[in-house]
1. Comparing distance in nm of label points 7 Å out along Cα→Cβ at positions 90 and 202 across I, II, which structure shows the greatest value?
2. Given a value of 5.6 for distance in nm of label points 7 Å out along Cα→Cβ at positions 154 and 234, calculated from one of I, II, which structure does it belong to?
3. Using distance in nm of label points 7 Å out along Cα→Cβ at positions 122 and 194, single out the structure from I, II with the greatest value.
4. Of the structures labelled I, II, one was used to calculate distance in nm of label points 7 Å out along Cα→Cβ at positions 138 and 266, giving 5.5. Name it.
5. Quick one: mean count of other Cβ atoms within 10 Å over residues 98-105 came out at 13.4 when computed from one of I, II, so which one is it?
Structure I
Amino acid sequence: MFTKKNYLLFIILLILSLGAWAYTVPYQKWQAEKKINDSGNFLSDVNMDLVDKIEVSRGDLDKNFIKKNNGVWLYGESALPTEKIIMDSMEEKLRNIATSEFVKVSINPDKKTNFGINQLSLQVKMYQGDVEMADFFIGNLTGDYQSTYISRNNDDNTYSVADTLVQSFDYASWPDKTITDSAIEGVDVINLNYPNYVISLTNKPAATGEIYWRSEKPYALRLNKEKVEEFLNKALKLEATSMPPQAGDDYGLENPVLVVEISGADVNEKLIFGGQNKNNEYYIKQEKTGHVYLVTKENKEAIFKQIKDFQ
């Protein structure tokens with residue numbers, strides 16, 4: 001049976017327990033949040049799980065954005081696929097700095113340019129639906145190349161955040177530049193359709209039952225397996241240098257200089273080559289996605305082949 005003394009001890013123990021809990025949980029949490037707020041972390045309220053649009057620009061004439069659709073970031077009005085490694089890195093960096101302490105390095109707005117922050121710096125805006133959650137500029141890396149200078153629009157202060165940000169927000173690297181990514185195993189038909197003639201190669205069993213690479217058009221000829229596979233390794237592992245605007249000019253694709261068709265058990269690719277730009281890069285369209293890319297002259301010449309190149 002509890003005595004008055006036992007009750008008193010129990011109440012004291014309960015008060016001590018509640019006090020310990022209040023210190024270790026709510027108080028410590030409050031202290032951590034206060035530390036972030038005192039540091040000027042203007043991103044502490046941004047929840048990356050809820051951000052579904054990020055806009056990046058340099059000045060008023062160069063705006064780029066990504067939007068999240070079913071958990072996947074897509075680039076621009078054409079909703080192009082993005083480079084997953086870069087997107088994952090960007091989200092991780094934003095989560096890290098949202099919970100970290102900002103170091104105030106300057107309170108003088110006139111010194112912002114010393115840290116690489118001006119109206120032509122990368123400006124990042126993050127949205128949840130139509131609600132703007134953040135608006136800030138990204139400046140230079142710090143001297144140790146481990147942190148980045150940032151500042152809000154209409155904020156005199158410049159801060160240092162403990163992460164590198166420029167590459168993740170380099171919008172030229174956002175689109176996935178993979179044109180084709182297929183294995184050559186199983187390929188048994190290659191057609192190179194030039195404007196005035198067709199080169200047709202096959203690896204299907206011949207009348208004798210043999211399986212070897214040979215041409216059927218413009219004439220029959222046994223081919224060198226290694227040279228055919230070298231061509232396939234290039235055509236089926238093709239990377240772009242960049243992606244041009246997807247709407248507007250036809251880039252010469254309405255009257256292609258070459259249409260490549262590669263098919264087999266697990267492969268069905270059609271690549272359409274158009275004209276070239278002023279940088280001597282060539283426009284290429286992947287039929288399955290409808291996306292247009294630019295490839296180097298070297299990559300173009302690795303695919304523009306004649307029968308003699310396979311012998």
Structure II
Amino acid sequence: MLNKKNYILFIVLIVLLAVSWLYFVPYQKKEPALNNFLAQVDITDINKISVIQNDIAITINKNNGAWTVEPDNWPMEQELADVLIEKLISLTALDFEEVSIEPAKKRTFQTGENGLQVALYEDNEEVANFVIGKVTRDYENTYLSQNIIDNTYQVKEVLARAFDIANWKDKTIFSLDAEKVKSITFKYPTYEFAMTNEPDLKGEVYWRVIDPLTRLNKDKTEEMRDTLINLEASSVPKQNLQKLGKNNLIITIKTEDVEDGLIIGDLQGKEYFVKKQSTGRIFLISKSDRNKLFKQIKDLR
């Protein structure tokens with residue numbers, strides 16, 4: 001049995017052995033990812049990404065930490081931006097398993113001209129490019145290649161959502177706090193009215209039209225309000241529209257923090273044009289949302 005002195009010497013010996021091992025055993029660097037032609041790319045330095053799919057080209061730029069979509073400098077959907085960067089970082093660290101060296105098979109894997117072409121830039125200088133092909137049958141891997149090589153690889157990652165370019169543009173029109181709404185004004189071509197739920201002279205809080213003084217139904221009014229403050233476009237059209245049409249309704253909303261307006265225009269197919277006054281951006285909203293907003297006093301009683 002070890003006495004106290006021997007026990008201390010034993011502990012010291014263990015510590016010295018540990019230190020010696022750390023000193024003499026060389027640091028084992030992680031093996032580089034197999035066949036990974038993106039391994040040397042630092043995604044955190046990328047500030048421009050261009051994508052071409054089915055002759056549709058789209059480019060996003062990173063400005064002051066936020067991604068925007070060209071050519072309108074349109075904000076990118078934040079959730080998709082986060083997913084995109086996460087997936088790109090993942091790609092730089094994964095093994096690329098070679099599945100073909102035949103250029104003729106690239107069309108089958110959709111890693112040739114029929115694939116999604118991606119180019120990564122740092123300060124407008126291209127640092128990498130690659131082609132995203134189709135997903136494997138097990139929906140767990142994606143085929144990848146480059147236009148300059150014959151090889152096709154598969155990588156254990158699914159990229160479809162990250163590169164859903166049709167939804168890259170942020171469709172948020174309003175995202176406001178219901179508790180901060182002070183008033184909403186409706187302006188039609190022939191008349192207008194304003195409503196509020198701020199305390200009246202007696203301190204009572206209820207939804208009402210200011211002039212003529214009319215008490216409104218709480219549930220009906222707040223359904224309309226909630227549609228407005230959480231309004232999201234069904235799609236984003238080209239921004240070269242000169243006129244919205246008849247401008248049937250202008251809604252102005254005031255909160256404790258902001259005052260902004262929305263112009264609801266004509267029908268476009270099954271959707272309605274709307275224009276956000278603070279930004280000038282044009283959206284399309286569904287007929288259902290338009291009808292929830294297109295209210296008169298009688299509809300809110």
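1. Structure II gives the largest value of distance in nm of label points 7 Å out along Cα→Cβ at positions 90 and 202 among I, II.
2. I
3. Numbers: I: 4.5; II: 5.5.
Once distance in nm of label points 7 Å out along Cα→Cβ at positions 122 and 194 is tallied for I, II, the winner is II.
4. Of the structures listed, the value fits II.
5. II
Any read-out appearing in this document is the output of simple, stated calculations on the displayed coordinates, not a laboratory observation. Quick caveat: nothing in here was measured; it's all calculated off a predicted structure. Cβ atoms are built from the backbone, for glycine too; each structure is taken alone.
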